[in-house]
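Each reported figure results from applying straightforward, stated rules to the coordinates on display, with no laboratory input. What you see is a predicted model, and the numbers here were worked out from it, not measured in a lab. Cβ atoms are built from the backbone, for glycine too; each structure is taken alone.
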Structure P
C-alpha cells in the first residue's frame, strides 16, 4: 500500500514539475464584444483570438487563453456589468454607453505605455465627447446608421429618408431596432428632434411615432436581422452600415439588397475599454495593442465590414482592393469634418432621469 502511495505521489510530483517546465500557469483574458464583430477564423479568415494567443506565447514565453463572449446591445452589456454578475477584462461598447460608464466609475484609465499602436488611430477620433481627455478608450470601429431594403419588394421611389420605415405599403415587412436608444433615434431623426434632448415632451413625440410604426413591424430585432434580410423574410430594416455588406454576401438568389443613409442619422464610435471588474489590466492592454496591429486590424475590418479609425487599415492598398469601390464609398463617405458631424448627430450620455423616462416609454412600446 505504501509503495502504491509513494508511486502515486511521485507521479504527481513529476506532473507538477512538467507543468512548471512547460510554462506554468496560463493567463486568462475575458473579452466581451458585439456579435459578428471580430475576424474569427471562419471560411479561412484570420482568427484574431487564436493569433493573439500564439503571438503572446511566442513574445512573452507564457500561455494565454482568451474567453470570448458576445452581447447584442449596449444595454444588455451594461446591465450585466452593473449587476456585478460577470467579470471581463476588455469590452467594446458604443460611445454613449462609454460616457455613462465613465460617469459611474465603471471603467479604468488606460496605461498607454502598453498600447504603443494607439499612434495608429486617426486624430479625428481622439478627444471626442465620450472620452474628451483620451483616458479610457481606444477606438475600434465607427459608422453611420442606414436603411437596408430589398429591391425585389420595395419600390426604388420609396427608398429614401426614414419614411420608408413607416410606409404602410410594406406593413409586416419592416424590422426595427430592439434596443431603446436606436429605436427612439430613428423616430427622432425622422421628426427632426434632438436625440439628446432633456425635454420630455420631445420624447413623448418620438414615443407616439414609434407607436404608429408598431403595427407595421414584422419584429424588433438585433442580430436576427442578418438572416431575416438575407433570406427575404423581411424587406426593410435600419441597421449599421457595415452589416449591410455581411448581409449582401449571404443574400438569397431571390433577394436584392440595397442601402442608403437617411438624413439626418446616427454617427457612432465603438471603442475598446477596460472595465473596473478587470482581473488582468496589463494583459488587457497588451490585447488592445495587438488589435491595433496591421494584420489584426485589417482582418477585423475586412471581416466585419465596419469602417476603421486605424490609419494602417484604410490606407492599406490590399484592404482597399479587397473591399471594393462601393464598400469604400459607403463605409468612408465624404462627410467633411467627421468630428463636427459626429458631435451634431451622435447619441450622448443622457441624465439618469431621462434614461429612466426613455426606458419607461420603451417598455410601453414593447408591451404594445
Structure Q
C-alpha cells in the first residue's frame, strides 16, 4: 500500500501547518474491514467503542453511548456513527494502513480508529488535539475543515465536545474511496456521511507539557531518579512569611530545568515514548537465547512485531521497548536496528544471517519475552 503523494512537499508545507486533501492518495483503495466485522468487534468487552447519535431524542439532539454493544437495530438507519479505537491491534489488515505513514516518527503513531456512519451520521464540528489522516473507504462523506482559529467550545452531552458550526472553512469537499484528508491538531472539522460510509483515521500523538511532566514525574518516582531536593542555603528572610520571592521562584524553576536537562531525564523520556498504548502480551513460557537458532530453522516461520509495540533507538546505541531500556552489546546492534526498522512480519530466512550471533539471539529472546515480537507458523496451504 503506497501513499501517492510527495512526502517532502507535505512535510515542508502541510505537516502541522495546514489541512490538505490528497485526492486518490490510495488509488483503487479496498476496504480493510467490513461494517459487519467492525460492528462485531464493538461487541467485544476489550474493544474501545462508542456510538454518536445526532437528532437523538435528547434535549441537545446529541447522544453518546459507549460499548460493548449487544445490538444496533434500535439506532435506526440514519443519523449515527460507530467508532472503534485501535482497530489495528485487533485486525492485522487494518494495521497495514500504518505502513505508508512511517515517514513520521514511530513514537508519534497512536492508532487506527475506524468509523462506520449511516446516512447523515457524524460526530459534529470539533477540534482534535492530535494530528490525523482520514482515509475514505466505502461510501461518500462531506468534510468541512478550517485552519486554527478562535472557537467557542460547546458540550451538548457528556463525552462530546463540539465547536460552533460557523468556523471559517478552507476545505469543503466530498471524499470518495481512496481520498486522504490530513488535519493538523487544533483545526476544526466536521464530516457528514452522504451515504453509509467507512473511514479510517490514522492518529498521531501530540502530548501536552502537562501530560509529559505528569508522566515524567511518575516514571522518575518509579525508577527512583531525579531525587535532588530543593535547597536555599543563601536564602534571606522575606518581608512577610507568606511571600514567594523571585529568588525562590527562580531556584525552583532551576531545579526543574536541571531535572529536564539531565541524562536521567533523557532515559525517562525515551521510556515514556516507547510505551505501548495497551499492554503487550508476554509469552506463557520465556524464550531463551539457546532456543532461537532452532526457531530460525523452521521453514514456515515468521517473526512479527506485536500490534502497538514500539522499538525505539536513542543516541544511536540505546534501545527501548514498552518502557524498558535494553542493554544491547555492539555485536547485537545491527540485529536490534533491523528489528526496529521492521514493521509487520518477516520470514525467518530474511533474519537468519542477522541473528547468527549469541548476542543477537539473546536480544531477540529478550524482545520476545517483553511481548514486543513473536514467532508464528504460517499454516496456510501452498
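Once relative contact order in percent (Cα under 8 Å, 6 or more apart) is calculated for every structure in P, Q, which label goes with the largest value? Intermediate results must be reported in sequence, preceding the final value.
Numbers: P: 26; Q: 15.
If we compare relative contact order in percent (Cα under 8 Å, 6 or more apart) over P, Q, the biggest value is for P.
If percent of Cα pairs over 40 Å apart is calculated from each of P, Q, which structure is the one that comes out at 28?
Working: P: 19; Q: 28.
Derived from Q, not from the others.
For structures P, Q, which has the highest computed value of FRET efficiency 1/(1 + (r/R0)^6) of positions 177 and 241 (r between Cβ atoms, R0 = 25 Å, to 0.05)? Please report the intermediate quantities before stating the final value.
Details: P: 0.95; Q: 0.00.
Top value of FRET efficiency 1/(1 + (r/R0)^6) of positions 177 and 241 (r between Cβ atoms, R0 = 25 Å, to 0.05), among P, Q, belongs to structure P.
Where is distance in nm of label points 7 Å out along Cα→Cβ at positions 169 and 297 largest, in which of P, Q?
Details: P: 4.4; Q: 6.6.
Comparing P, Q, the top value of distance in nm of label points 7 Å out along Cα→Cβ at positions 169 and 297 belongs to Q.
Quick check on the output: -6500 is helix-only ellipticity at 222 nm (-39500 (n - 2.57) for each DSSP H run of 4 or more, over all residues; to 500), derived from one of P, Q. Which one produced it?
On the way: P: -13000; Q: -6500.
For helix-only ellipticity at 222 nm (-39500 (n - 2.57) for each DSSP H run of 4 or more, over all residues; to 500), the value -6500 is produced by structure Q.
Suppose you compute distance in nm of label points 7 Å out along Cα→Cβ at positions 25 and 257 for every structure in P, Q: which one lands on 4.0?
Working: P: 4.5; Q: 4.0.
Label of the originating structure: Q.
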